[in-house]
Structure I
Amino acid sequence: MLVRGVRAHRAALAICSTLAPIAFLVIARVDIDEANLESFKGRGVIIASNHRSLLDFFVGAVAFRRWGMYPRTFVRGDFFDRPLLGRALRLVGAIPAGHGRSAVVALKRAHQILHDGGVITIAPEGRIVPLSQRPSGLGELERGVGIMSARYATPILLAAIKNTDQAWPLGRRTPMLHLPWNRPTITVATRLLDVQVGMTSTEITAKVAQGLSSLLGITPDS
């Protein structure tokens with residue numbers, strides 16, 4: 001059953017990453033940095049990105065295929081209660097994020113995946129952050145990314161996404177469509193954050209915030 005689940009997860013991600021570029025022909029250009037990563041048993045890899053739009057997931061699917069990865073993605077728990085969306089999320093191996101007991105269960109699953117050498121992707125802001133609530137360019141980060149990384153000193157690939165909110169603004173049911181030569185450009189800039197044994201979750205979370213801010217072109221005075 002476990003092998004079958006892994007195959008289904010990889011197949012669903014592969015289908016999504018194959019179809020997404022076709023849709024982007026009338027939505028946006030996508031420019032993604034390379035990321036040469038190895039996921040080691042006992043540590044795994046975490047991909048941490050900012051969150052500005054529902055389009056982030058589909059940009060991620062394209063990036064994961066380019067990087068040769070099949071990560072498990074943290075997604076807001078209540079999305080799994082929606083019949084069609086919940087089924088789709090389970091097919092791609094998404095993990096319900098939540099609070100209280102559900103957060104503890106999700107964290108245990110994440111630690112097991114990392115210990116087995118797997119890949120987790122997470123948006124540490126915990127939600128889509130509207131422009132008005134990120135005056136400095138990045139919303140406040142939750143501690144989950146630091147907690148997950150600290151246990152095994154898991155390295156973190158920082159992935160800063162720009163302009164997905166131009167292509168699919170918050171509040172719209174669907175992305176905005178553009179002529180192929182008039183599309184906005186979405187960029188994904190990457191940097192590997194090497195986590196040292198003994199670093200605290202608070203220290204790691206702060207470094208993730210600093211790294212994403214730098215990749216987004218944010219300075220303390222901006």
Structure II
Amino acid sequence: MPTTEIALFPLKAGATPGDPDNHAAPVANDTFDTLKTIDGMQQINFGTRMEDPSQLQLMVTWDKLSSHLDFTKTEAYKPFLSKFLSIVAGEPKMMHADFQPPGALAKTFAAPTTEFATFYFEGEPPADYVEKAMECVEVIRKEAGAGFLDAAVGVTHEVVEHEGVKGKAAVLAVGWRSREAHMEFRETKAFKENIHLLRRESKKLTMWHVQFMEYQG
């Protein structure tokens with residue numbers, strides 16, 4: 001099953017990897033070109049948060065988790081990472097998740113706006129979390145109209161920590177035609193009656209929007 005690496009980087013002031021005229025672009029491009037040569041790497045998507053452009057989100061889809069982990073153990077990995085970190089201002093955060101249903105994640109990346117929400121749990125999410133989350137997705141699909149494009153959800157392989165909450169997290173990516181379409185749906189009765197399927201027993205959550213680009217090389 002494909003695994004998606006989720007990497008979050010605070011950028012140095014003035015660094016804009018998505019701008020070809022910016023000094024950060026060649027660094028990012030070289031990093032992505034290297035990734036494209038690694039066995040098992042399938043797709044690279046990246047973008048900054050619409051709410052805070054100083055925060056870069058990198059989503060790398062691998063054929064399986066071990067392909068990425070094997071790369072991190074090679075001699076080439078440390079200099080590869082060091083070069084990319086030259087445009088980064090602080091400690092990056094990284095996690096992996098297997099998104100369901102198959103193929104939906106790529107559609108959320110292709111959307112004009114992608115909502116990215118993370119739900120943090122003490123220990124682990126409920127065993128049926130993904131199943132119930134997909135019930136919520138089907139409500140969104142039915143009620144949000146043309147503004148909704150697709151959605152994918154998964155649970156992290158790693159234990160992560162956020163504001164004192166430590167455990168595995170659930171991650172949700174939703175493709176929207178615009179950020180406004182998402183925010184308008186949040187005001188509807190359908191949202192308010194079904195959001196519990198996503199929040200459930202989570203203790204903390206984060207949410208932002210990204211306009212993802214796919215790196216072609």
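Quick notes
- Distance in nm of label points 7 Å out along Cα→Cβ at positions 17 and 201 - structure with the largest value, from I, II: II
- helix-only ellipticity at 222 nm (-39500 (n - 2.57) for each DSSP H run of 4 or more, over all residues; to 500) derived as -9000 - corresponding label from I, II: II
- At a computed 15.9 (mean count of other Cβ atoms within 10 Å over residues 65-72), which of I, II: II
- Structures I, II, by mean count of other Cβ atoms within 10 Å over residues 105-112: label with the highest value: II
- Among candidates I, II, the computation of distance in nm of label points 7 Å out along Cα→Cβ at positions 41 and 145 that gave 2.9 used structure I.
- Which entry (I, II) yields the derived value 23.1 for mean count of other Cβ atoms within 10 Å over residues 57-64: I
Bear in mind that the values in this text are calculations on the coordinates, not laboratory data. Note that the structure is predicted; figures quoted are calculated from it, not measured. Cβ atoms are built from the backbone, for glycine too; each structure is taken alone.
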